[in-house]
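Values quoted throughout were computed directly from the atomic coordinates according to the rules given, and no laboratory measurement underlies them. Computed from a prediction, not measured in an experiment: that's the story for all the values here. Cβ atoms are built from the backbone, for glycine too; each structure is taken alone.
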Structure 1
Amino acid sequence: MLREGKIVEGLADEPVVLVKVENLGDYVLIKGKTLRSGTYLERYITKQEFGELRINKSTIIAFGAKASDVFLALETARYRHVMTVS
């Protein structure tokens, strides 16, 4: 199911992050922001068009974490890799 925060293709020339999805009977209001250009998008589409949107499986990486948490996560991954190889 498409909901806020998902990345979809088919609304614009580039992937769009969904900010709001609102069901309006026969239509769906989609508000979002394009990934590369950052253009705000607000569209009314039919339920059929909504069903044709493709979910992008790529992951958005948030760079807002504390540096110590990132370091510990990387060290954990490295340690697990060393233990499986050895």
Structure 2
Amino acid sequence: MKTSAIDREIGARLRMKRLAAGLDQLTFAEQLNTTGQRIREFEAGLARVDPQTMRSICRLLNLSVSYFFEPWMGRSESNVAACSAAE
């Protein structure tokens, strides 16, 4: 699966909140029942976070799913499509 700038932004926001929670990648991965490698891939934007994992991440970090999409909130549908097309 090809990833995009949106995946990289979500990964960067994930990393920022993980670090703010004081969790290293391995501990975070164990709490999500995944691997440190998978967390690294998510944070680098090399892998797309699936909905079930996103839900678990949000529960663990006490976040709303919308946190990860704030950069695109309030944009019109055409602006989001144009952003995606530019990738």
Value 22, calculated as relative contact order in percent (Cα under 8 Å, 6 or more apart), assigned to which of 1, 2: 1
Origin of the derived value -18000 (helix-only ellipticity at 222 nm (-39500 (n - 2.57) for each DSSP H run of 4 or more, over all residues; to 500); candidates 1, 2): 2
Test item: Rg and Dmax of the Cα atoms in Å calculated as 13.3, 40, pick one of 1, 2: 2
Distance in nm of label points 7 Å out along Cα→Cβ at positions 3 and 43 - highest-scoring structure of 1, 2: 1
